[in-house]
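In what follows, structures are represented as structure tokens.
Nothing in this text is a laboratory measurement; each read-out follows from the coordinates by a stated rule. No experiment lies behind these values; they were computed from the predicted model shown. Cβ atoms are built from the backbone, for glycine too; each structure is taken alone.
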Structure 1
Amino acid sequence: MDWIAKIINGTPDEFVHAKVLKYGVGEHPGPRAYLTLSSKKVGFKADLDLEKVFVRAYAHAAPDGEHRVSGVITTYTDRQDAFSSVPVPLDWRKAKGKGATTYKAKLKAVLSRGDLEALLSVDDPTTFYLLTLVPADGAKPWKVATKTKFPKTPAAVEDESAEKDPVFCKGALGRTEEVMKFLYREVLPDVADIISDKTKRVKVRHKIVIEDIEIPDDAGLSFAEKRRLAKKTGRLVRVVDVDGEVHTGEYPFRA
């Protein structure tokens, strides 16, 4: 289950903790997802931190057969051993920039859907699958395109009409029963009962509100370790626009 859905369902875990780690006390713009629905496809655009759910949706419900997979897997710990059991060619490099050390594996291969699902199953809270996926036979409308570099943190925009659409991950999925069940569970759990065959557009926006940070009281921990282990209490403010009908919810969490 995706981290946003876990907060909505009241089951925050280490995946939620990893996503809220970067936020300090206060209000912060969260990731967005825009969906366009027709009788045969679901188009989507999403920000960083929602890309994984659409990559997983593709792997879960795309047509059987082979798929062209390219991009980068980025982790914040050395996970080469964890990925060694997956029959996928990965070229790992350690990258040290201005921020934290990362490990990156470039990927360009033709995989079965089973191998793709196996690749995605080697997951952890700080693994990012920045992948582009298309069926090898060109079957439409299936495609996921994800940028391979993290974007800069966007500034909050008060006027939604001036806000640019998400661009970090975009594409289209076939509108099948499997896809819709997946999206209802993972992306739209709070509005699944009002989505119908007539629904055309859904816009999901989030605000992360951090109210308190509990820092471990252990003199033996470094500053970085205390930051990583700190528990955060807050709220997810979620606004879902379904063809102009706005639904707002607030979901508390501690992670």
Structure 2
Amino acid sequence: MKLIKFLLTIIILAALAVGFTPLDLYYDKISKNLRPIKLENITGSAVKGSAEHVKYMGLDVGQAHWLIYPSSYNSATVDFKLRAAEYDLKGKYTKNPKADMIKELKGTLDWTMIADKLNVRGGKISGYFDLDFNHLEIRDGIPAIITGKVTSKELKLVSPSIKDIGEVEVVFTSDNPQIIVGQVNSKSTVINVSGSIYIHKNRRWEVKLNLIPMPGEYEVEYAIQNIGDRRRTGGRTLNLAGFY
């Protein structure tokens, strides 16, 4: 019994030492275990700290702040903030033997994050997206649950003319056990955007959208002329698919 108490005391003291010792003093020794994540310009400890640059597989993903604490006997939670020029995110990440979970994910993404993927060449659009996700859960590398929404904010056509595009909202649900669906709708007086985003649990994803400018909105029609394919009845259709 005394031996067990002694060992527990040693473990607790070791945990406290790691928790309050500046992380940069021993980061080089543990960095291999954190790959493909690399931290640069570290301040604080492993429990509570920040890094001026976080690199994931060599890609700089911005500045990070974290606070780590146990959430159960076999899991830990990280309260995190991640900031770069294109986004500002915060949430709670929990790792347990069965799944990786992110809860209360909130923040913003700049329009430029998806502009090139949509092939918007006929005009210029500005704005950002507001993220509000209650629960994201990944099991064995496959998204199992996604509930939340993404809403465009201050989305404007700034070239060839200035027009308020309005809100486009994607609401994600995980009711179907084989597929996660993001339903797309718009609240706009210049363009109707509708369709769905599908995340299949066989590692396949699909995007199916209709973009239909309102009658007389020629500048909007010109701006989106290179997105997807032309619809016979006007507007454009965007069909994308791939694997993750």
Structure 3
Amino acid sequence: MARRPRAAEPEAPVESGAGDDGRHCAALNAYGSYLYGQGRWEEARDVFAKALKVLPDDASTRKNLAIALSASGANDEALKLFADLTAQFPDDASLHNSFGLALHRAGRLEEAAREFSRATELAPAEYIYWHHKGTNALAQGRTSTAIAALARAVALPGAAPACYYNLAVALGSAGETERATMFLQKAIALRADDVELLVRAASMMKSWGRRVAAVDCLRAFAQSGKRNDRVEDLLSELTGET
């Protein structure tokens, strides 16, 4: 199964107003961002709401509040805020991307696809927007669209391991298991200590009949001196050892 699009993160706080109100708003945004990073989404939402009372027209605070609302399950409020923001700032790629993530989270996949497409049009050099467009297409079963978008993502600087993993999933869905295996190997190489990724990827290779590649990846982990029961069990299963 493909990994879901990664949630948007609150923006770094800026002193978006003059004097004490601007500093107070920036401080609240900083604290809200900290809480969000700790997974304390409801608390972050409340802090961003307080910041917005200080500077009601601050766009960054409104975006941060929308992100926290979406993460905490308040989808209707989040989507209304994002709709207002994208209407006000139609050329802001990060806003379209964040709106797309909120729509995706709410299960409105076709609407999310339009937002991700707009983000890639506005900022075609940002791999994360192509990644989100691709994983959204994959969730809709639009395999060829997913492959095209995810291939663009991995071709751009800084592409994360999840981009390679999801491209492999899309290629595997299309029956292109040789290429898919290659991208799984790349994802593993980029996250050599990620046991969950390794086991999931090796299991996927096994399901495709790519046993040798799966064994090689598992053995490389074992030969590095690391130990993990799940890796060892899967390796034993694939090699027929007891």
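Numbers below:
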quantity	calculated
For distance in nm of label points 7 Å out along Cα→Cβ at positions 26 and 210 computed as 4.9, the structure of 1, 2, 3 it came from	3
Which of 1, 2, 3 yields -0.63, -0.89, -1.45 [log10 I(q)/I(0) by the Debye sum over Cα atoms at q = 0.11, 0.13, 0.17 Å⁻¹, calculated]	1
